[in-house]
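Alright, structures below, take your time with them.
No lab work stands behind these numbers, since they all come straight from the coordinates. Keep in mind that this is a model prediction, so the values were computed, not measured. Cβ atoms are built from the backbone, for glycine too; each structure is taken alone.
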Structure I
Amino acid sequence: MITFPKTVAAAATGARSARVRAGGTDLQELRSTGVVAGDIVDLRDVPGLGGIAEDGVELHVGARVTIAALAVHPVVTQRMPGLAQAAAGLATPQIRSRGTVAGNLLQQVRCWYYRNPHLQCAKKGGATCLARQGDHLFHVAWDNGLCAAPHPSTLAVALQAYDAQVELDDGSRLDIPALLGDGSDPRQTHALPAGRIVTAVHVPLVEEGEHGAYGRAIARARAEWPLIEVVARLRLDRRNRVQEARVVAGAMANRPRELSAVAEALLGQEARDEVLLAAAALAREGARPLPATGYKVKLVAGIVADVLTRARDGAGQEAE
């Protein structure tokens with residue numbers, strides 16, 4: 001049964017026993033293949049979940065705002081280029097025009113074992129991660145939990161880099177790491193409390209003059225899941241020295257990975273090419289690749305160096 005609640009409270013009540021649908025780009029696929037079933041609470045008629053506004057302190061993004069709308073909003077493109085580029089580059093134009101911000105954060109992994117309705121992997125309550133002894137070419141290279149599927153949300157990477165928080169129907173807020181959890185429970189792709197729904201995302205406004213960029217390595221030019229993706233933010237002083245740095249990577253582990261060592265190595269340094277390259281090499285720290293994912297360890301330093309370079313230069317072009 002599909003219900004169309006008219007209030008946030010009614011939607012949250014329904015979410016206790018049904019799956020929530022916004023854009024439906026992922027849920028519909030899972031239902032069509034028989035991976036998930038049961039009742040649906042559709043957010044179509046719930047007011048107050050759309051729109052983007054800023055109040056001088058933060059950007060308020062409704063949960064049902066489409067990814068395409070986020071990518072072109074002037075505050076995002078002018079003040080948060082890493083977020084704008086990430087939103088503009090993920091998936092396909094069709095998905096971006098339909099998929100929602102909250103839906104992207106809460107989507108399920110793209111592992112073919114999970115998405116096969118005839119297989120019982122660890123994420124579906126099975127005893128083992130089937131990818132570990134099978135085809136895991138596009139899976140994690142920083143192994144931090146039983147499920148070896150990379151976290152699928154590009155927006156999670158970007159929003160974590162921009163210190164975003166999601167707002168829930170009860171008014172509470174969670175930052176992105178708290179929303180997603182630590183990845184130790186293979187059954188969870190996110191840690192949204194049961195019976196709660198995301199109503200908005202809040203992104204602190206960055207100061208003018210900060211640079212940011214998004215980049216990825218992919219197997220083909222368009223419509224492909226990233227092998228590695230990175231969002232970087234840099235603030236430079238007048239002598240081109242790094243005052244602040246933030247680097248977050250995705251598709252490396254089963255959660256977005258904060259590259260703190262890279263950021264710390266940049267602080268106080270002049271942002272010359274050789275400095276960025278040396279810092280980017282630290283992105284390899286902690287790698288624990290599966291037998292077929294060692295190539296990601298080789299890729300990551302180059303992608304991080306490229307994104308840092310474009311952030312330094314204030315580049316506004318998406319890396320392909």
Structure II
Amino acid sequence: MQELSVRHLLGIKDITAEDIQLIFETADNFKDVLNRPIKKVPSLRDITIANVFFENSTRTRLSFELAEKRLSADVINFSSSGSSVKKGETLLDTVNNILAMKVDMIVMRHSSPGAPHFLSRHIDANIVNAGDGTHEHPTQALLDSFSIREKLGEVAGKKVVIIGDILHSRVALSNIFALQKLGAEVMVCGPVTLLPKYIKELGVKVEFDVRKALAWCDVANVLRIQLERQQMKYFPSLREYTLYYGIDKKMLDSLDKEIVLMHPGPINRGVELSSDAADSHHSIILNQVENGVAIRMAVLYLLASKQ
């Protein structure tokens with residue numbers, strides 16, 4: 001059997017294009033499983049996985065938990081809000097206490113960039129990064145690219161624009177790495193205040209006019225404004241942001257071609273996307289959610305074989 005080149009999934013930056021293709025091929029098989037009447041396989045029956053979330057999450061957490069249960073793993077869930085972290089316990093102590101209960105894998109989300117990388121140097125269990133601050137969110141980028149491949153046949157040669165709050169988005173960074181490794185052309189689009197200063201060094205195109213960006217692309221991945229990460233005002237108001245960067249169905253219908261519309265969620269309806277755009281035939285947003293379970297099953301299965 002083919003193997004991943006890494007023991008942990010800490011970021012897309014650390015894996016190869018071959019790793020990504022292997023994850024996709026494995027996810028194809030698991031997607032078949034998810035569409036069967038009996039949706040469970042005994043692949044990880046002897047593995048215990050801890051979901052350790054220091055930040056809020058709906059889709060990612062549910063998706064990982066469902067993926068783990070579909071693989072027959074034993075699952076424990078930890079959230080920092082009701083834990084000893086509130087009493088001053090360190091990250092390493094928290095995780096070591098969980099590992100002392102004989103846990104094999106850790107799925108972790110943390111507000112500090114690099115937290116899973118730090119852990120990987122100090123513990124033996126496999127680690128999956130479920131989002132670290134504004135740094136990376138590798139499984140989201142994998143499911144996004146997988147969804148493009150499913151819809152358009154392949155990722156190579158496709159033009160993908162990422163629109164919105166690039167500065168505070170871990171999804172944007174992971175997507176840029178994944179899309180480039182798979183041979184896509186990448187553009188970012190948003191207000192100049194919401195683009196990182198050195199974004200061009202990542203080899204992406206930059207556009208400030210959302211209409212031009214939509215006319216250029218095959219796929220538009222739209223991000224929400226991450227107000228919870230912003231320490232200052234980056235634009236006058238949400239209303240003004242929507243005026244310049246909001247996308248509605250009328251705008252999509254005015255293009256002289258069909259484009260694919262994506263969003264990692266949660267959608268702020270009426271801000272970055274109108275409801276008629278989010279629910280239109282252009283959108284594959286719910287396909288992304290479905291594919292998230294298959295991709296996370298593939299990642300957990302392939303990492304478990306590295307134990």
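Here are the numbers for the structure shown:
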| item | result |
| --- | --- |
| Read-out mean count of other Cβ atoms within 10 Å over residues 101-108, computed value 24.8, structure in I, II | I |
| For 1.6 (distance in nm of label points 7 Å out along Cα→Cβ at positions 165 and 285, calculated) the corresponding structure among I, II | II |
| If semi-axes √(5λ) of the Cα gyration tensor in Å, for residues 133-276 alone is computed and equals 28, 22, 13, the structure in I, II | I |
| Among I, II, structure where helix-only ellipticity at 222 nm (-39500 (n - 2.57) for each DSSP H run of 4 or more, over all residues; to 500) as derived comes to -8000 | I |
| Which entry (I, II) yields the derived value 20.0 for mean count of other Cβ atoms within 10 Å over residues 45-52 | II |
| Which of I, II leads on mean count of other Cβ atoms within 10 Å over residues 149-156, largest value | I |
